[in-house]
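Structures given as structure tokens follow.
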Structure 1
Amino acid sequence: MACSAAAVWDEGYLDYDFGEHPLNPIRLDLTVRLARELGVLDRLDLLAPEPAEKSQLLLAHTPDYLAAVRAASSDPSFAGFGLGTDDDPVFPGMYDASALIAGGSAIAAQHVWDGHSEHAVNIAGGLHHA
């Protein structure tokens, strides 16, 4: 296989917005804009993410935690599991935004596993799970 690379990106990643928290989505927006301007993305296979399925999320989280994130997504006053703190603020749509990012990481890994490229990156991926 020739050296090849892929990147996973979707404007929906910008919905993962903790407000003034350092994980502000402006860093993703600026990264993608710069990569486009420099022609970096032209040399990559661009992949679209799909939200991770619950079964995938359960590989890293308990059902109770997923339920808490879902509850916090529709009720920003929710507290529990460390959610709703300055370190881990909640925001509307948090569950769906998080599932999209996690799904993007799974797609990047699957792309390499299936031999479509040697390297793949989810531009919004990792967060605290790396």
Structure 2
Amino acid sequence: WNIGNLCPGCLVQPDPKLVYNGTWHDSTFHPTDGYTPGIEFTALYIFFIIANNVTSAVTFTDLEFVLDHVTVGRYTHTPSSSTEYQYNVPVYVNESMALGEHNMMVQPVDSGNKVLMLFDYVIY
């Protein structure tokens, strides 16, 4: 992960004024990578920034959500020709979890495509 607003080599640069607390984390992942917090919660909201047309950059987003080792959802965004970013996009919402420690992994779908992941924030 790169700290997005401090990454001069990152091609995808959302407007920091429109991002939660002005920060985000940027990465183009390989299908075997993921993000796995292990914490106690009963609801989970994961928010990403979604990019569209950025010259020479990967902007396709195809995410899979694995909760406690079970695939529980998918989010796909095929970029449009627009150069606009979408902010505060809830890519995963679960409001009915049993109280306890959970492990959530967000990973790209293994479809042979490069996938951009712009993690913004999580609420639990």
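No value in this document is a laboratory result; all are computed from the given coordinates. Given the structure is predicted, the values throughout are model-derived calculations rather than measurements. Cβ atoms are built from the backbone, for glycine too; each structure is taken alone.
Taking mean projected area of the Cα convex hull in nm² from the coordinates of each of 1, 2, which one would give 8.1? The value was obtained from structure 1.
Using distance in nm of label points 7 Å out along Cα→Cβ at positions 75 and 115 for the comparison, can you identify which of 1, 2 gives the largest number?
On the way: 1: 5.1; 2: 1.2.
Largest one: structure 1.
To which of 1, 2 does the computed value 0 (helix-only ellipticity at 222 nm (-39500 (n - 2.57) for each DSSP H run of 4 or more, over all residues; to 500)) belong? Computed on structure 2. Work out the source of 16.8 here, i.e. which of 1, 2 gives that when mean count of other Cβ atoms within 10 Å over residues 11-18 is computed. That value comes from structure 1.
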